[in-house]
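Nothing in this text is a laboratory measurement; each read-out follows from the coordinates by a stated rule. From a predicted model like this one, the values you see are computed outputs, not experimental measurements. Cβ atoms are built from the backbone, for glycine too; each structure is taken alone.
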Structure P
Amino acid sequence: MALPKYKKSRAKSRARRSINMKVTLPGLSLCPKCGERKMPHRVCPKCGYYKNREVILQADK
């Protein structure tokens, strides 16, 4: 079985790993009721609506 001839430096190893450790932003959609950006298929945290129905009752209305 083949073995490495020299030890890989810490910088080389971390540079190779860093390619797969990137964090990407989730795709956000606009709430049709208030226009706030929200996660798709989730209740809007600002107005409490989902699919044009009020799911979370807001106390500050």
Structure Q
Amino acid sequence: MENKLIVEIKSVERLEKAHHKTVLTYLKLSGIKLAILVNFNVNLIKEGIHRKIQGDLA
């Protein structure tokens, strides 16, 4: 998955808009199209996983 996916790991009470915007900035600057933002400080891990896409994946 090298140069295909960015994974941003957090353990915070609540993901803020700044966390999401930071990941989008990483995507734009790197030219990578897909990122996953994961917050481990949640009851159910599926609630803490957010997919971010820059442009089309095709």
Worksheet item: Taking FRET efficiency 1/(1 + (r/R0)^6) of positions 13 and 37 (r between Cβ atoms, R0 = 30 Å, to 0.05) for each of P, Q, which is largest?
Response: Q
Worksheet, complete the sentence: From the coordinates of one of P, Q, helix-only ellipticity at 222 nm (-39500 (n - 2.57) for each DSSP H run of 4 or more, over all residues; to 500) came out at -4000; that one is structure P
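Can you rank P, Q by mean count of other Cβ atoms within 10 Å over residues 21-28 and just name the one with the largest value?
Numbers: P: 6.6; Q: 14.8.
Answer by largest value of mean count of other Cβ atoms within 10 Å over residues 21-28: Q.
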Discussion item. Quick check on the output: 2.2 is distance in nm of label points 7 Å out along Cα→Cβ at positions 5 and 29, derived from one of P, Q. Which one produced it?
Written reply: Q
Item to complete: Of the structures P, Q, report the one carrying the highest value of percent of Cα pairs over 19 Å apart.
Response: P
Fill in: Given 38 for relative contact order in percent (Cα under 8 Å, 6 or more apart), calculated: source structure among P, Q
Q
